[in-house]
Structure I
Amino acid sequence: MRKLATLTFQTLDGVMQAPSSPDEDMSDGFAHGGWANQCWQEVMEQVSREAMAEPYDLLLGGATYRIFAPHFSQADVNDPTTHKLNQAKKYVVTSSQDELAWQNSHRITGDVIEAITALKQQDGPLLQVHGSWQLIQTLLHHNLIDEFRLWTFPVIVGAGKRLFADGAIPKDLTLTKLEACPSGAFMHIYQSSTL
C-alpha cells in the first residue's frame, strides 16, 4: 500500500489558485495570478529537496495536466525536476477525451474514488498531487490524503480557490517538518489523521 500526498502552494489567506502566472487560472475573475513569483526560486529549491527527491507517481486533475504537459514535455531534459516529472507515471483525472501525449500518462475515468483507492492499495512509490484544486476537494471529501505538503507564501490575495474550501471535513494533523525560506515563505508538512 502506498500513501497519497498533496503538494500545494498557498497564500497566507489560503488561496492556491494560479501561483505561477497571471493567466494560469483566471476562472471566476481571478486577477492575482503569479502571486508566488517573488519567492519562487528558493521555494522550488526547497520543494526539490523536500518533496521531489524520492520517487513518486503523479496524480493530477485535468486542468493542471494541461498546464504541466506542454511545459515539461518541452523543457530542458537535463533539469532534475523536469527529468523526474517526465519519468513519473502520471494518473490524470479528466473528463476530456483529448490525447494524453505527455509520456507515461494514464487516464482515470469512471468511479474516480474507486480508481484512486485501488491505486493507493498497489505497491509503488508515493502518489503526489500537484495543484489540482478540484481533485484535492474530492480527495479531502473522501479522506484519501495521507500527507499535506504545504508552502505558504507571504502574500494575501483575498478571493480565490482555497485549499480548505467550505465543507472541509474536520481532521487532526501532525506537523512532521517545518522550514522557512529567507523570503518569508514557509514549508509545513503534515501527516493526516481523522478526528
Structure II
Amino acid sequence: MRKTRTLEPDYFEDLYRSDPDPWRFASSPYEAEKYARTLAALGPDRVRSALEVGCSIGVLTEQLAARCDRLVATEASPTALDLARRRCAGATNIDFRLQPSPHAPLGGPFDVILLSEVVYYWDDADLADFAGAFERVLAPRGRFILVHWLGETDYPKTADEAVNAFRAALEGAYSAERVERTADYRLDVWRGR
C-alpha cells in the first residue's frame, strides 16, 4: 500500500543506519547505467553551479563534482551525508548540507538542479513547496534534471505522477529539452524559458 504523506527524514536515517548502501548505489549495474545517462544529460560543457537533491552516500555526487565548478549536495539523512562526505573527501568544490525540508535555505543561483529519485517521496504539499524553493534558486535558462525509477513502490507517488506533479507545480515555465524512458527509469531535462 502506498504512503500518502512525504517520507520523513527518519525513514531514510533508519535505512542508512541498518545498511550503508540500501539501494546498492555503489555496485548496481542499473545505478551505473543511470548515472552515465544522467551525466550525459548535462551535455559536454562544464556546469558552473549545480544542486544535487538527495545525494545519498555520494556515488553520483563524486562523478557530478568532476563536471561542476561548484556543487551543493543535500541529503535528509545525517548518516548518508557523512558517508557522502567521506566518499568525496578529495573534492574541494562540494558543499554538503543536511536538507530535511523545503524551507531550509539552498543558496544559488544554480545552472542545474538534479532531482534523482527523490520527487516521488513527497506528498502534494511538500512537492509544491520544494518546486517553489527550487524555482527561486534556478538561474535564468537553468535546467532541471529529473530521474525516477518506473517500478512499483510504496512511496507517495509513482515516477510519472511525481514528474507530472512537479511540472504542474512549475506552471509551464520550462520547456522539455530531453525526455528518455528505459524499461526501468525516466529521465527528463527541462530548461527555463
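Overview of results
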| quantity | calculated |
| --- | --- |
| If mean projected area of the Cα convex hull in nm², for residues 96-143 alone is computed and equals 4.2, the structure in I, II | I |
| Answer label among I, II for the case where FRET efficiency 1/(1 + (r/R0)^6) of positions 128 and 168 (r between Cβ atoms, R0 = 25 Å, to 0.05), calculated from the coordinates, equals 1.00 | II |
| Relative contact order in percent (Cα under 8 Å, 6 or more apart) derived as 33 - corresponding label from I, II | I |
| Test item: helix-only ellipticity at 222 nm (-39500 (n - 2.57) for each DSSP H run of 4 or more, over all residues; to 500) calculated as -7500, pick one of I, II | I |
| At a computed 15.5 (mean count of other Cβ atoms within 10 Å over residues 8-15), which of I, II | II |
| Which of I, II yields 16.6 [Kirkwood radius over Cα pairs in Å, calculated] | II |
| Mean count of other Cβ atoms within 10 Å over residues 16-23 from the coordinates reads 18.8; which among I, II | I |
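A short reminder: the numbers here are calculations on the coordinates, not readings from a lab. All values reported here derive from a predicted model rather than from experimental measurement. Cβ atoms are built from the backbone, for glycine too; each structure is taken alone.
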